[in-house]
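Each structure below is given as structure tokens.
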Structure 1
Amino acid sequence: MLLRPLALAMLLVPLGAQARPFDVDDLVRMERVSDPQLRADGKLLVYNLRQTNWDANKGEMSLWQLPLQGDQAQPRRLTAPGSNATHPRFAPTGERLYFLSNRGGSQQIWVLDGAGDARPVSELPLDVGAFLLSPDGRKMALAIEVYPDCGADFACTRKRADDDAAEKHSGTLHDRLFVRHWDTWQVGTRAQLFVFDLDANGQVTGAPFWATRGIDGDAPTKPFGDLSEAAFSPDSRQLVFSARIAGKTEAWSTNTDLFQVTLGSDAVATNLTAAFPGYDLGPVYAADGKHLYWRSMARAGFEADRNRIMERDLAKGSTREVAPGWDRRFAG
């Protein structure tokens, strides 16, 4: 039965077409779809499309939408050529679509209101690495690389980075690992989470709340972490995130922990998983906000351990494994 569609497809190939092997040029030129996002009403899908600009020797990212009703629905490009657009996220009610773009010269958050032109909603002196919307649509957590002693003073980090770039020498003294993550050298900055309010127009406004203050580590984690490692509580008053405390053992440690912080509080984030020595990632709140779920590995230093699903009763502080008899690995 599985062979019939393939056989039919082969019959539909034009007689003059010359079959040839799939080669590396085909692989490079292939369009790649990623990060699909469904609007709240279930009627529209938005996704990333990566295309190769062969002459410019680079990839280009754009956003496309696909209506999910009607037999004649066709994909339509949402963002203009000439700049990259990634990370589409609908507002909770679906009236706005936020995304990241470098069209203004640095990577900032932009928004599309219906069929109008996109407009920037953040104009910070530093690039925004990723963002996460709160359930009430009134807050946004931003991942930004800062020097820890600069904290929420983004101008401080910008000035130091510009001063470093202006130096004629390029030597750097490292006294602990990591020295770099893949092709990115460590320069003393950390990925940190800052929570901003959004005004009625969806604009980032006011002074940020430094959610990861006091955390000597990256949030999201490096090199592959993203904001699936963070979650707002259903009432949008708390944020949970994953981080690996750095120190001098970071390069061989698999111990990431979940930290919870109350937004606007003077208290630093509380470690919820200090008793767990392996990876703790992917926090998800129950709809009523009373329980927290996440993936956890039991053993330290073992990257391929089985992912368990853990549940924490946030009122009692107790934790249990969900389905401990299940002998397979939970991916998410």
Structure 2
Amino acid sequence: MTRLFLSALVLPLLPLFMMAWDYEGHRVLSQIGLTVLPTNFPAFVHAPMARERIAFLGGEPDRWRNTADTALRHVNGPDHFLDLEDLAPLGLKPETLPPLRYDYVAEVARHHAKASPEKKEDGAGAVGFLPWSITEWHARLKSSFGSLKVYEELGTEEEVANARQNVLYAMGVLGHFVGDASQPLHTTRHFNGWVGANPKSYTTSKKFHAWIDGGYMRKSGGLDSERMKKQLRAARALPLDAVGRKEGRVFTESVRFLVEQWQQVEPLYRLEKEGKLTGEGEEGRGGRVLVEGQMVRGSQFLADLWLTAWMEAPPDNFLKARLVERKAGSKPAE
């Protein structure tokens, strides 16, 4: 059963969604991602207060989960995962997912309209929006960089300061969703204990997700950020697509990234079965390599996304025209 069923174009059920990495994990993931940005990346991002702001915001979308406000829980919950096994019952494949969120919702709605009543109950529903979340927050960051470029040329000190804060906000929140994507349990219906047929007798514990998010690493000695940094390469812009285009590749690369992390789901369950995720003794710390490695992968992808947004952000020409008009209007009459 998927975590969220879709009926027509609405999301009527509101289950409890699990978090990915605890706050400390999201902080570290963003912090080490910042260390591999190039030296010509905007300097204000590297100021201590800015780095702290980005790290703090890495936990913000999980704070949105803590509300009793139904509207926020309704719209925020599905943004944190994509259950890849449940695409096929919808007639979808990772490589053919629509890059626009509402096109995807329409595809799911069409499936439900055609499905028999039994299939509607057994044949899956909305399986999450995580690659769309990453793509949309990357677009917001790119837009913020575009506005900043114009304000730095024509704006006031106050406008520049505010535009920089917008950049930091988008960088931080984007970091959260990329972090979610690097947690294998956010790519699967088996997000909190194995469900359904279980021939290999993997754990069905409803504490498994929270344990992987942070309990295990705390038990086994904490995150080693210095070791994680050494595994990163310098950030680089995302590659062009197969025909040399930039448009759409953030979504494509986000889906590809999720599929790669999904391949770690069963190895993670196997480590638990072998006693390598207890956090006790040398044997119980045997899963650290996989867990830290996932965070490193998230940090690397995040740094590449940050760099791509900055490099490819065009100046906001509408804003520029208005600021040029404002500047011209402030000149004394001749």
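Read-outs throughout are calculated quantities, based only on the coordinates presented, and are distinct from any laboratory measurement. Everything numeric in this text was worked out from a predicted model, so none of it was measured. Cβ atoms are built from the backbone, for glycine too; each structure is taken alone.
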*Can you say which of 1, 2 returns -2500 when helix-only ellipticity at 222 nm (-39500 (n - 2.57) for each DSSP H run of 4 or more, over all residues; to 500) is computed?*
1
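Of structures 1, 2, which gives 49, 36, 28 when Cα extents along the principal axes in Å, for residues 82-241 alone is computed from the coordinates?
On the way: 1: 49, 36, 28; 2: 61, 48, 29.
Going through each structure in turn, the value belongs to 1.
From which structure (1, 2) was distance in nm of label points 7 Å out along Cα→Cβ at positions 58 and 98 calculated, if the value obtained is 3.4? Write down the numbers at each step before the final one.
Numbers: 1: 2.6; 2: 3.4.
Checking each candidate, the match is 2.
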_Once distance in nm of label points 7 Å out along Cα→Cβ at positions 26 and 202 is calculated for all of 1, 2, which comes out largest?_
1
*Taking 3.3 as the value of distance in nm of label points 7 Å out along Cα→Cβ at positions 178 and 194 derived from one of the structures shown (1, 2), identify that structure.*
2
*Of the structures 1, 2, report the one carrying the highest value of relative contact order in percent (Cα under 8 Å, 6 or more apart).*
2
*1, 2: which one has log10 I(q)/I(0) by the Debye sum over Cα atoms at q = 0.06, 0.14 Å⁻¹, as calculated, at -0.27, -1.28?*
1
